[in-house]
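S.K.: Have a look at these structures, which come just after this line.
Read-outs throughout are calculated quantities, based only on the coordinates presented, and are distinct from any laboratory measurement. As the structure is a prediction and not an experimental result, all values here were calculated from the model. Cβ atoms are built from the backbone, for glycine too; each structure is taken alone.
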Structure 1
Amino acid sequence: MQEKKHLSNILKSKAKDLGFLECAVLQVQELVGEKEYFHKWLNKEMHGEMGYMARNIDKRLNPELLVENAKTIIIVLQNYYPQTKQKNSDAPILSKYAYGTDYHFVMKDKLKKLLSFIQNEIEPCNGRPFVDSAPVLERAWAKCAGLGWIGKNSNLISVTHGSFFFIGELILDIELPYDEAKLVRDHCGNCTRCIDACPTKAIVTNHVVDARKCISYQTIELKGDLDKNLKGLFENRVFGCDICQDVCPWNLKSTAHNEPNFEPRPELMELSKKDWLNIEKPLFNELFKNSAVKRTGFKGLKRNLKFLQQENDD
């Protein structure tokens with residue numbers, strides 16, 4: 001494998017050319033260390049209505065069960081920190097990751113290009129790209145790759161890049177030169193800014209988030225009525241939430257991405273509070289075509305807006 005070491009550099013250079021922040025290559029194995037924590041989290045029902053989290057648990061912990069003859073997992077990071085912000089301070093707040101084209105489309109396309117490159121320039125193989133859409137414990141793999149540590153808000157945090165990035169994987173049925181294990185120590189120290197700042201107290205203890213209390217879960221994943229016990233605590237968040245990341249000192253390192261697909265439509269950034277409250281389906285379809293906001297849909301967005309309006313009225 002040593003004579004193939006240069007192939008890793010070629011692969012990583014291609015990943016950088018595709019716009020990824022980082023790229024690491026690991027041997028597929030079972031994530032034994034994550035098993036107890038994951039089962040405890042599920043047993044406490046902190047996944048809420050995200051039933052998919054409780055399915056295919058064995059596959060989540062072992063990619064060999066997910067992809068036939070899996071031998072290698074490539075982990076990539078993709079910056080999404082925006083240059084542009086919403087113009088109106090009183091407008092409902094959209095999570096930064098949802099400004100542009102849905103990251104699932106963008107990253108999967110890039111990973112397919114990386115796979116094609118490997119097949120044509122390195123070695124014929126079979127592989128599958130994954131972007132937050134299959135049972136892969138992406139943060140655990142990124143941690144194993146030394147790309148960061150798991151912060152108290154349960155996000156992966158990079159010493160170099162902060163935490164405003166997506167994680168993607170490419171699982172292959174060939175062996176490649178693997179990176180040496182180099183776990184990054186926890187740099188959170190005694191800082192509790194994310195815990196203190198979370199308005200719904202969703203970060204119940206270090207590294208543990210109760211999704212049921214999380215604004216992102218409430219505004220995106222939840223299909224029914226929002227939790228009335230959380231009324232008045234959303235801090236004007238209409239889709240997703242960045243509060244625990246915004247207050248993290250490591251995100252002072254965040255720099256604007258250079259991915260054209262993540263650029264927001266100017267008219268979206270200029271919406272006023274009134275514009276948001278009066279949004280109709282044709283405008284919704286225009287503004288959020290191929291957007292992650294489609295996950296909650298027009299009906300879900302109107303539900304969220306109504307909840308925020310009730311907060312303000314009270």
Structure 2
Amino acid sequence: MSESSNKPPLSLSPGQWSFTRWKTIGQLEALEVHHPLFEATVFLQGAHLTRFIPKDEPNWLWLSPTARFEPGQAIRGGIPICWPWFGDPARNAPEIRKRVKTHSPHGFARTAIWKLEDVNESAHEVEICLSLDANEDFSDVWSGHALALLTFSFSVRGCQLAFTTTNLSNEPLAYSQALHTYLPTTDVLRSRVLGLGCSHYIDTLKDWEYCSQDGPVYFEGETDRIYESGEPLTIVTPNTNRKLTAVGSDSTVVWNPGPYKAEKLSDFPDSAWQTMLCVETANAASDYQVLNAGQGHTLGALIGRG
């Protein structure tokens with residue numbers, strides 16, 4: 001990646017907003033929303049949402065207590081954006097693999113600097129829109145040209161993400177992606193995901209074995225599955241119920257590192273696996289997308305009360 005792609009866009013300047021402000025957190029620039037009804041934090045690096053806090057409630061997202069806010073370092077927690085490939089490049093379809101020039105997982109969007117497009121505020125809602133022009137600046141890791149546009153909508157109803165990819169090249173573009181949502185729990189062993197029963201999934205921990213789900217998804221240690229389902233979900237923890245509704249997705253990733261992998265993860269306390277889980281709205285495995293020239297696709301997720 002070229003050096004210039006890591007620099008914040010020079011055109012950015014503070015807007016005349018009522019609830020939204022620029023803030024430097026660690027070494028990164030972020031937009032902080034302090035609305036009477038909710039708070040939120042979105043980083044320019046990675047278009048990364050780390051906080052959504054309705055009034056008098058805790059953060060709806062899990063953020064590692066040892067997360068680092070440094071250039072080029074993916075933030076552990078919140079909602080990282082995995083794009084234009086998800087997971088190990090070698091496990092993606094051939095049409096995706098042929099464009100990837102690195103072994104690094106999850107694409108470059110989560111560490112790239114995005115551009116602020118717009119902030120819209122009202123008495124009930126705040127919208128923040130960011131863009132990433134994936135052009136020749138990323139030619140050392142990926143061949144292609146696409147525009148990524150991500151709109152966050154915050155309100156008392158919940159938090160919504162709309163992630164649109166437009167193919168700006170003259171040939172078909174294949175890609176995979178995920179909104180890698182980290183959710184908090186007081187005890188992952190007493191948490192479950194409803195809505196995936198009777199669906200099939202790939203168990204990546206069993207050499208990508210194809211399996212069937214019967215009933216709720218429980219966590220008994222390390223979990224890494226790609227479900228063939230985009231149905232609405234309910235995530236039940238000892239303290240909360242959350243609804244997760246997907247748009248433009250026929251795959252859902254469920255992940256928890258468990259105790260042994262947690263010891264190997266960066267910016268992740270050894271015991272943190274007990275207090276989080278990931279339920280990711282995705283276009284992964286066989287659910288990858290192919291766009292013709294000029295064509296777009298929107299992947300969306302709405303996190304609301306259960």
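S.K.: Looking at structures 1, 2, which one was distance in nm of label points 7 Å out along Cα→Cβ at positions 139 and 267 calculated from, given that it came out as 3.7?
M.R.: Answer by label: 1.
S.K.: To continue, here is another question. If distance in nm of label points 7 Å out along Cα→Cβ at positions 19 and 91 is calculated from each of 1, 2, which structure is the one that comes out at 3.8?
M.R.: It was calculated from structure 2.
S.K.: Between 1, 2, which one scores greatest on FRET efficiency 1/(1 + (r/R0)^6) of positions 115 and 227 (r between Cβ atoms, R0 = 41 Å, to 0.05)?
M.R.: 2
S.K.: If relative contact order in percent (Cα under 8 Å, 6 or more apart) comes out at 17 when worked out from the coordinates, which of 1, 2 was used?
M.R.: 2
S.K.: For the read-out mean count of other Cβ atoms within 10 Å over residues 75-82, a value of 23.1 was computed from one structure; give its label from 1, 2.
M.R.: 1
S.K.: Here is a follow-up. Given a value of -8500 for helix-only ellipticity at 222 nm (-39500 (n - 2.57) for each DSSP H run of 4 or more, over all residues; to 500), point me to the structure among 1, 2 it was derived from.
M.R.: Attributed to the structure labelled 1.
S.K.: semi-axes √(5λ) of the Cα gyration tensor in Å was computed and gave 34, 22, 18; which structure, 1, 2, did it come from?
M.R.: 1
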